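K.L.:
What follows is a set of structures for review.
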Structure P
């Protein structure tokens with residue numbers, strides 16, 4: 001048999017391949033040679049073949065056929081064979097492989113080997129692939145080494161014990177009495193592994209956290225000795241004494257000091273000393289400072305110490321290293337709600353980060369800027385954000401525009417500034433302005449009667465100069481249709497506009513192939529409503545424009561054209577009342593859900609459902625105007641149809657953005673529904689709130705718990721407030737996503753969650769509403785996903801069918 005090539009020659013051949021196909025050919029040929037060597041039981045070159053196979057495995061090619069050869073190397077008496085065998089065990093095997101059962105006996109024998117290097121190999125392997133069965137079988141051997149072994153083995157055995165107690169927490173009692181010896185050891189490696197072992201136990205159970213709080217003074221002394229000790233060549237890293245041990249101790253102090261005033265008080269002085277004396281010119285110093293800041297913000301520290309921590313993060317923002325700037329922004333974002341005034345001092349530096357080219361830094365800077373907005377700085381901050389909106393990358397424009405709209409509505413100093421800001425967003429954000437914000441903008445404009453002339457003039461000028469921005473066009477069409485008469489008289493804001501020019505502008509939006517279906521629908525509505533606002537001699541022109549689209553290939557546009565033409569020709573006596581100016585309407589559930597989903601502070605406020613008019617006359621009028629597909633449960637005057645979700649549309653929050661706002665309708669006294677009387681409405685709402693439905697917990701595991709609280713809004717609509725609890729003791733849940741679908745007989749409106757992340761033992765909330773007109777049994781298909789400590793979990797699919805009967809009866 002020819003001698004197999006060496007590993008370095010294989011690496012050279014693979015790197016010499018010019019294409020992926022050529023690389024695959026080289027690897028496949030070599031794998032065939034390796035198989036032949038395994039088949040012929042080549043003991044001389046088995047070690048070399050396994051080494052090459054491990055390299056092939058690292059490149060992503062299958063190497064499972066070498067598992068048994070790895071086992072043969074493990075039991076070999078030669079150290080070089082054993083080293084490659086254990087390395088292969090860590091790479092090719094895991095705790096779920098049945099073949100790992102064969103390695104347990106070899107590990108036990110090698111843990112008792114006379115050579116500490118062989119014992120070291122066994123400890124490293126056990127720490128990487130240990131299963132529950134292996135933990136129970138080998139725990140005593142690991143404990144023996146931790147108790148009597150040399151420092152070189154003791155530190156490795158301690159780290160191996162971390163894996164063992166993670167797999168079998170009941171084995172903690174076997175090791176816990178060794179902790180004081182580990183922490184008092186003079187060898188830094190043993191101390192480091194001991195601190196890691198205590199941290200692991202605290203993460204497993206709060207019971208051990210309470211027990212080890214008695215060790216806080218000892219940990220403080222350890223940290224102080226590290227800081228005060230002189231130069232030590234053995235542990236020095238860029239002028240800092242053992243930064244790895246310092247970081248580990250500070251991290252453990254954060255766990256022990258959380259929600260405990262006495263322990264926090266003991267560590268305040270040493271944390272202040274670390275924060276003021278650590279060198280920041282090198283990365284190791286910045287790592288220690290960052291961990292110190294997290295600990296200060298994570299315990300019950302003094303207010304002055306928290307200000308010092310935030311100032312350190314402010315200095316990080318001035319660093320040229322983008323990674324340091326990112327972690328500073330991320331940390332400030334977590335603390336801004338608890339120490340807002342201290343973070344506000346660094347607002348100018350944070351705004352400067354909006355010019356950073358790195359998208360990750362940019363994302364955190366944008367989020368932090370919006371979190372810092374208040375009544376005092378809204379003008380300056382919003383000015384910078386509008387400049388950023390104009391030049392920011394396209395992937396940020398939608399979120400930035402949406403948040404500007406929401407923040408402007410919350411902190412606007414006056415109506416004039418609010419309108420100017422919204423107009424700037426529409427003209428700057430362009431098509432990136434989310435469709436969900438359009439009803440919010442329309443509601444703002446309609447409620448500001450004193451600025452109708454200014455707003456309509458500005459919108460009319462904007463669409464004449466640029467008709468490519470669909471959100472701008474839609475808002476402009478609605479406003480011109482409602483208040484177009486202000487253009488005919490002229491004002492200080494604009495010159496007099498001829499009525500023919502108004503019609504021509506809206507008609508051009510209908511004819512443009514660049515206009516979306518929604519924009520054309522808004523424009524047709526606007527043209528129809530101008531019949532009540534423009535001189536009567538233009539009525540034939542309006543009818544002719546509307547009739548022109550009766551044969552449009554766009555079904556939505558055709559339907560509106562036909563129905564408006566029918567209104568003008570067959571029901572002209574009803575036209576003035578139907579097309580009169582829309583009264584000021586309340587925000588719909590969709591608008592409130594959208595605002596709350598982008599505002600965590602407002603997420604806890606429950607939105608009440610608007611009363612509906614459900615009469616035969618109203619339904620006929622809906623059909624006449626082409627609004628029958630919204631349903632009889634829609635409010636009388638709304639800005640957007642209610643979102644619908646069924647089993648064929650599994651989305652986070654549905655929005656029907658292809659329809660313009662319904663036209664206002666005036667209902668005669670004799671035709672008004674039962675909710676027209678305010679006292680009746682109030683009495684009905686109070687009665688619905690008094691309905692008691694027991695809470696329901698459909699999901700609970702070690703990571704998350706889910707609780708649902710119910711409230712009947714009316715006989716058909718059920719409000720569900722879902723509370724998600726992070727059951728983890730130490731890990732944060734991020735990127736949380738919950739999707740839901742119901743059978744076709746039901747309709748569901750799912751709002752965004754109050755937050756996408758939740759700290760350990762904390763909660764987030766998410767609201768949903770279910771419309772159940774047929775009183776069928778409530779069933780829900782859910783899909784949930786999240787990240788725990790950065791590791792993806794899910795998606796988790798679950799069908800919930802055991803709701804309390806009173807929730808749907």
Structure Q
């Protein structure tokens with residue numbers, strides 16, 4: 001099934017770049033010694049050579065010595081076949097004085113080796129000479145000295161490259177270097193009011209690149225958690241127009257894309273995905289780093305977040321006003337002011353004196369609560385968490401072994417070291433209901449400032465020479481720190497309630513974060529340009545495995561005008577994780593009506609979203625997809641990133657399950673009936689799927705308690721069949737069927753099922769025969785059925 005959501009250009013009439021970010025606070029490549037050094041190494045100037053005399057070939061790998069001819073240093077080179085049409089290239093020092101760091105959390109498991117000699121690794125359908133590499137590495141054996149690694153990769157024949165989230169930039173990667181841009185920087189940072197159309201680093205880092213042409217797609221994943229810069233070079237004729245000229249003139253294409261990865265430390269560990277199509281490379285990447293587990297149903301509904309709700313009465317009043325004005329909402333969010341003096345796992349004793357009562361009132365109306373918990377810990381005598389961390393050595397250390405002290409929201413703070421297993425065990429227990437008193441199993445978590453953000457640190461983050469468990473410097477693990485933090489949170493919520501799916505929202509993220517969290521695009525601004533860029537940002541994240549992506553509705557900084565706010569609600573009704581503007585009931589009646597319509601549209605499509613997230617977990621396909629993903633051979637769509645394949649226009653050939661009865665929250669929709677919208681294609685046919693379970697537990701995995709339905713429409717018949725041999729005792733049924741672009745002269749319909757037999761149904765045309773409605777089929781979604789038109 002598929003829908004098309006379009007961000008239309010007419011909305012850009014007041015677009016302007018936001019320039020509030022202080023660029024002087026963050027490094028350029030020229031100011032980064034290792035980036036400047038590696039970037040200056042020209043093609044053909046590499047000092048590394050393979051010692052072919054040492055070549056060893058086995059059934060699944062090729063190994064050899066790699067020699068640095070300049071300093072006569074030896075490295076081990078290996079190329080290994082991985083199951084699923086993947087190759088892994090690794091280079092590491094043979095006898096290092098200090099071991100090099102390998103990320104611990106990005107991969108879901110150790111990759112399964114394939115037998116290349118027996119054909120387990122299949123070549124792409126085309127033979128594009130898909131990737132070539134040229135070593136541009138710097139390795140230094142001096143203690144704590146330079147240890148940068150770099151690698152050039154060429155994709156012959158490619159027209160575009162995608163990936164490298166997170167950047168506030170267009171979806172197709174632009175040419176850097178010769179294009180006058182700094183390389184794309186991957187270094188998790190707290191960037192205040194970031195600007196758009198920029199290669200500057202933001203809160204997350206996913207070092208994956210996909211190179212695409214009409215004939216094939218390949219990808220690479222740079223498995224490295226240190227600060228990383230990536231130069232992209234698109235060949236001079238790497239655009240649609242020149243490709244057409246070559247086609248007409250018969251000229252030989254010289255298209256190619258080059259990616260130059262440069263990291264400050266770590267080993268060279270590169271995975272190559274052989275495709276051959278976009279869905280193949282994305283699935284291959286997912287096979288390594290994992291997929292997002294199916295979230296609870298309520299997480300896909302509307303979230304209301306402000307900085308800050310002041311007290312319990314404020315929370316109660318907000319929910320009551322949503323109900324008074326007939327606006328749906330599922331989750332209320334609390335920022336740091338709910339705590340006792342900005343100490344996490346506590347409640348303000350005056351403003352939130354009865355959190356259990358407040359939470360129970362929320363859940364009684366079908367709502368949930370999300371509270372913020374960040375990795376910085378207030379250094380206050382008597383605060384139990386600080387005292388425990390000091391006594392047991394749970395904090396990140398300075399290079400001299402003393403406890404690192406930085407500055408964040410609580411003031412003087414120290415940072416938990418989530419690389420220490422003892423810290424994770426201690427931390428996850430803090431979420432227990434007897435430890436985080438006043439909470440219930442319906443309280444979920446927001447992990448912010450986990451890049452980590454340090455207000456007085458270099459580039460607003462932790463110094464690179466800080467030490468983590470195992471002796472690793474922070475420079476080695478920086479981009480992975482937020483992921484390590486959220487792993488601890490995820491384990492804490494599972495420890496609290498083992499059969500409820502956790503919900504965690506994070507700002508900092510890395511490859512593999514999708515297995516634990518949703519993310520949002522951070523501190524955006526109330527500006528048209530930030531609304532526009534949220535599309536390519538989330539599309540890029542989805543290609544990087546993180547489909548659960550959203551942006552603050554209306555922007556985090558500044559105040560949106562009414563037109564911008566309305567458009568943001570309308571266009572983000574399928575994607576936003578939370579709103580950060582004034583509550584929608586505070587606006588004029590006209591604006592309220594528009595927002596209410598947008599929110600109801602979002603709620604009507606929750607069954608579609610839920611189905612797509614389950615299919616993502618099953619296949620690895622992104623929940624939201626750029627047009628080139630769906631139409632890989634159509635060069636006209638390669639640069640389109642203001643459209644998302646999923647919601648306001650129904651694509652011909654799709655069957656969309658909806659719940660159209662307005663409700664105050666998704667929790668009271670669970671037994672509501674479905675309306676099937678059938679958008680016919682040129683052949684008067686369509687298909688779609690529907691997934692149903694208990695909306696919150698792991699029983700769909702543990703006990704196969706779910707229903708997965710396949711709908712098809714052809715030859716004037718709608719057929720429903722169960723895909724898997726599973727069942728779930730749902731009361732949901734089919735209330736209506738609406739056919740868009742219907743056949744003419746239909747006067748009736750007949751439904752046939754085992755429980756109902758054959759019954760005649762009423763039909764009527766609507767809107768000058770633009771749709772045909774079949775009324776009250778009344779059949780359960782649990783049983784197969786057929787509806788025949790006459």
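Each value in this text was obtained by applying a stated rule to the coordinates, not by laboratory testing. Every value quoted in this text rests on a predicted model; they were computed, and no experiment measured them. Cβ atoms are built from the backbone, for glycine too; each structure is taken alone.
K.L.:
Looking at structures P, Q, which one was Cα extents along the principal axes in Å, for residues 29-148 alone calculated from, given that it came out as 45, 33, 31? Kindly include the intermediate steps, with their values, before the conclusion.
P.N.:
Numbers: P: 49, 28, 21; Q: 45, 33, 31.
Clearly, the read-out refers to Q.
K.L.:
Let me ask something else about it. Suppose distance in nm of label points 7 Å out along Cα→Cβ at positions 205 and 533 works out to 7.2; of P, Q, which structure was it derived from? It would help to have the intermediate numbers written out before the result.
P.N.:
On the way: P: 7.2; Q: 2.0.
Traced to structure P.
K.L.:
Figure out for me which of the structures P, Q the number 15.6 belongs to, where mean count of other Cβ atoms within 10 Å over residues 77-84 was derived from the coordinates.
P.N.:
Details: P: 15.6; Q: 19.1.
Computed on structure P.
K.L.:
Figure out for me which of the structures P, Q the number -17000 belongs to, where helix-only ellipticity at 222 nm (-39500 (n - 2.57) for each DSSP H run of 4 or more, over all residues; to 500) was derived from the coordinates. Provide the component values of the computation, followed by the final result.
P.N.:
On the way: P: -17000; Q: -6000.
Corresponding structure: P.
K.L.:
While we're on this one: One of P, Q was used to compute relative contact order in percent (Cα under 8 Å, 6 or more apart), and the answer was 5. Which one was it? Walk me through the numbers on the way to the answer.
P.N.:
Details: P: 5; Q: 13.
Derived from P, not from the others.
K.L.:
Supply the structure label, taken from P, Q, corresponding to log10 I(q)/I(0) by the Debye sum over Cα atoms at q = 0.08 Å⁻¹ with the calculated value -0.70.
P.N.:
Details: P: -0.91; Q: -0.70.
Checking each candidate, the match is Q.
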